[in-house]
Structure I
């Protein structure tokens, strides 16, 4: 699992990279790195609560399981609907909150590295 020191090092490095990108006039790159920096700061706040590694692993498993269940239910939900599959998939993902769950899973996977 990532440690608070590792996250702090990544924050410092990324802040320096943002400054370099802004000095070079690469505003788009700097904005993308700024979003990563905000996410790292959120992770730092979470790690400051001293979560147990087992709890983080358990949460990751629960989120992964929830995503799998929701994705398997799509076929049942879409049965009988006449719209194209891509449209139905997008509506179902939005309704079920799958994008938020995938974002959470990505964050938990990052912390568990």
Structure II
């Protein structure tokens, strides 16, 4: 259950971090990010939040002893794919801390998916 809670918290926080708008002033405002990319980043953030909440729901169902068919493997692999997408984006933008965090998120999702298979 602890890996599930850790994965859930990680992806909810990562998803929330992707939702704020791009700054309109300051040093980072000089980089023009296309609208479609901003929309995809927010959609990915919402998908990570939903995935994290689904993992948390599965952990709660496990603790309560409910017999539900929970697609933990599929959710874990989907979260791993979202983390891989974040890693590729971090390499393209040359954001090394974001790349390290994406690798940690990928490892957590794969680790969780391994427990759920």
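The figures follow:
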{"read-out": "Origin of the value 32, where relative contact order in percent (Cα under 8 Å, 6 or more apart) was derived from one of I, II", "value": "II"}
{"read-out": "Computed 1.00 for FRET efficiency 1/(1 + (r/R0)^6) of positions 13 and 101 (r between Cβ atoms, R0 = 35 Å, to 0.05) - originating structure among I, II", "value": "II"}
{"read-out": "Among I, II, structure where helix-only ellipticity at 222 nm (-39500 (n - 2.57) for each DSSP H run of 4 or more, over all residues; to 500) as derived comes to -26500", "value": "II"}
{"read-out": "Among I, II, which structure scores highest (criterion: Kirkwood radius over Cα pairs in Å, for residues 37-84 alone)", "value": "I"}
{"read-out": "Distance in nm of label points 7 Å out along Cα→Cβ at positions 69 and 93 - structure with the largest value, from I, II", "value": "II"}
{"read-out": "Computed -0.27, -0.59, -0.73, -1.03 for log10 I(q)/I(0) by the Debye sum over Cα atoms at q = 0.09, 0.14, 0.16, 0.20 Å⁻¹ - originating structure among I, II", "value": "II"}
{"read-out": "Which entry (I, II) yields the derived value 25, 12, 6 for semi-axes √(5λ) of the Cα gyration tensor in Å, for residues 5-44 alone", "value": "II"}
{"read-out": "Structure from which 3.6 was derived, distance in nm of label points 7 Å out along Cα→Cβ at positions 53 and 77, options I, II", "value": "I"}
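All of the numbers you see were taken from the coordinates with simple rules; none came from a lab. These numbers come from a predicted model, not from an experiment. Cβ atoms are built from the backbone, for glycine too; each structure is taken alone.
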